[in-house]
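> In the part that follows, the structures are each spelled out as structure tokens.
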Structure 1
Amino acid sequence: MEIKKVAVLGAGAMGHGIAQLAAMSGYQVTMRDIKQEFVDAGMKKIRWSIGKFIEKGKISPPQAEKALKNLRPLVSLKEAVEEADFVIEAVPEKLELKRQVFKDIDSYAPAHAILATNTSALPITEIAEATNRSEKVIGMHFFNPPALMRLIEVVMGEKTNEETLKLTMDLSKQLGKDPVLCKKDVPGFIANRITISGTNLVAWMVHKGDYTIEEVDAAAMFKAGMPMGTFALLDFTGLDIAYHVMMFMEEREPNFVVSPLIKEKMAKGEIGVKAGKGFYSYPEVGKWAMPQISQDKAEKFDPMTQTYVMANVAAELIRNDVATPEDIDKTLKLGFNMPIGVLELADTLGLDLIVSKLKEIEAQYGEFFKPSPLLKEMVKKGELGTKSGKGFYSYK
């Protein structure tokens, strides 16, 4: 099957970006939202973004004009999908809403059409069950902003077939992206499962009074050289986004419990920059300002703490054949702009050190942080990373 027509459902932050990307890549695109004002707002953002591409010399005015001609904004769902070869849903992260949307799409879209969901954590299998074509339903998790970020996380549902997978991977490449494959429908997939686990641990550490927010963030910035700390980043991206993924993990993942610190902030509406207050305060609501943190706060906290947990979660993904080491590291580097992959970093630190640190963390913070059997097996075999010549990767 050749994909010529793409329907994007949702004209919000992600939807309009995906529609723009597909139109710039030469596809005939319909972009649909539930109200004309939402569709108009999405088109306004697309025109602004394409203007920026022209300013920076990334596309020519004729190319921009062609991309805009490829786009058809709509309110009618039936009209948006009735001729589509590939549908990408980008509605809010609510499972029942997505299931209803997929049920509706299934009744209007051609039998050959593939239905993809841009969820960052919700179960592909349960979304697919709302249709009569589970084999043609797949996860296609774009990163924000879709027109610029190189990564797409492709996620298999339990019944997704190989043809659907191949066409989705091919489309991702045609859009100019680097896809990674999450072979099983696990909570959080690759990206969020790994990063959220480390974030939740440091939130527990602060909640228990072991460290302060400033100590954690100062260590990340002044000892690890990160552009900002964990809590500043949560403020920047929006605590509500991380919270919803964490709560989903708590519902579905044994031994994963969301830190009360996160829940308390959400209950108060202190979700970061867009609220004017999060873990830090922002004088101008909606405007980012780097929190001023003293370097002398950096000494107490080990900035590799999250890395130990992230490496552990990554090891479990490998052990359960969810993802390859290469795709895991590509996800972290392209999706979160990390200079080095978590498994590359683990090999550098030494897997024996990581297992030792995880045992300490497990003793204080619970069974979720128990060292992966794969990590323990690798240490037993002497596969410690760069110092032994072999870890997750081989070294000369």
Structure 2
Amino acid sequence: MGSEKSGFFGEFGGRYSPEVLMPAILELEEVYFKVRSKKRFQKKWEQLQRDYIGRPSRLTYAARLSDEWGAQIYLKREDLNHTGAHKINNAIGQALLALEMGKERIIAETGAGQHGVATATAAAHFGLKCTVYMGSEDVRRQKLNCYRMKLLGAEVIPVTSGTSTLKDATNEAMRDWARNVRNTHYIIGSAIGPHPFPIIVADFQSVIGKESRKQMKKGPGLPHAVIACVGGGSNAIGIFHGFLKDDVDLYGVEAGGRSDDPGENSASITFGEVGYFHGTKSLFIQKEGGQIQGVHSVSAGLDYPGVGPEHAYLAKTGRVKYVRVRDDRALECFQEVSRLEGIIPALESAHALAFARELARDAGKKARILVNLSGRGDKDVAEAASILGME
């Protein structure tokens, strides 16, 4: 796996950042690896998980989905966390690091808005200033989360450059950090970016996998398959870390978008090539000449042209199988899970659920399939209704 010294996962990872950011990145690396094993830090982190985030999140047996799909379906309920998604795990953890470094301001990028909401929530809880960058297209389709961030006291800056989505919000957040490294910490929301960010995010999100393994082993038994959606890859890397050493099939589900044509999807492992972007070496969807290709997904949180370096490594080694699900299948499952289980999943999570339905039909009734329900779909209801032509 990854080397904490170099930040590489096989050939992927590393640190490829502007010189102006290196002092802040090196400071973060030094502080994190110094405090993460300290009892004081762990005690505070565990207390916040329990009393503020609401962990452990529940494991739900989806009885009606199981009957309909033909296998035993279990849901890891990250949608029940405070703020409604897995993003709060990392946001609270990194806010603690910001305090350790004496930073008084935090910034973030966001696509679907859940990481922005989580970061704004952490800032409000700890009394930190907060700025969130969000593509103007995502502001349009995620108005609820945009207002939630403002309500929590964050400044939300719409980004109109490029495709006005997550990639462009990340670019602007990086520029802000470069200008304000002395008093600002950048809470990257996914398992991307320069070392040590992919390791930090995976560490804070690995609580999902640790809990899931314990809950499954105590109850029905270890799953035969674990499924999670993959954009940059934070929720997936979090749950996968609990099962990497087990004889369990792991599936990462990418956004297949509208088609396999360039610009019509954001399946970075399927269609990406090795490249350097946002401070790391990984797989990115590129045009000829190495320019980053515009991408698409019905889900704002999966609308990113690359994937975290650990996922690229897991794909290359074959430990995780990466598949893709189109927009229409995700929307169909968004409705089906809502109707059958009374649980409205995020459109991101609906991609994982759609593949779980496909896998279940071939796996048999005794197969145990665990799906990471990474977030709730309140944020997506208006956009889905518009796409589906519902009043």
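> Can you tell which of 1, 2 yields 17.5 when mean projected area of the Cα convex hull in nm² is derived from it?
This figure was derived from 2.
> Let me ask you something else. Taking mean count of other Cβ atoms within 10 Å over residues 6-13 as the quantity of interest, name the structure among 1, 2 where it is greatest.
1
> Here is a follow-up. Taking relative contact order in percent (Cα under 8 Å, 6 or more apart) from the coordinates of each of 1, 2, which one would give 20?
2
> When helix-only ellipticity at 222 nm (-39500 (n - 2.57) for each DSSP H run of 4 or more, over all residues; to 500) is calculated, the result is -15000; to which of the structures 1, 2 does this value belong?
Answer by label: 1.
> Say we calculate Cα Rg over 2.2 N^0.38 Å, for residues 262-309 alone for every structure; which of 1, 2 gives the highest result? Before the final figure, lay out the partial values.
Working: 1: 1.43; 2: 1.02.
Once Cα Rg over 2.2 N^0.38 Å, for residues 262-309 alone is worked out for each structure, 1 has the highest.
> Related question: Given 27.2 as the derived value for mean count of other Cβ atoms within 10 Å over residues 14-21, which of the supplied structures 1, 2 does it correspond to?
1
> Suppose you compute distance in nm of label points 7 Å out along Cα→Cβ at positions 174 and 302 for every structure in 1, 2: which one lands on 4.9?
1
> Now a separate question. Can you spot which of 1, 2 the value 14.8 was calculated from, given it is mean count of other Cβ atoms within 10 Å over residues 30-37?
Details: 1: 18.8; 2: 14.8.
So the calculation was done on 2.
> Match the computed value 17.3, 56 of Rg and Dmax of the Cα atoms in Å, for residues 62-237 alone to one of the structures 1, 2, and report its label.
Only structure 2 yields this read-out.
> As an exercise: mean count of other Cβ atoms within 10 Å over residues 214-221, calculated from one structure in 1, 2, equals 24.0. Which structure is it?
Derived from the structure labelled 1.
Rule-based calculations on the coordinates, nothing more; no lab input. Since the structure is predicted, the reported quantities are computational estimates derived from the model, not experimental observations. Cβ atoms are built from the backbone, for glycine too; each structure is taken alone.
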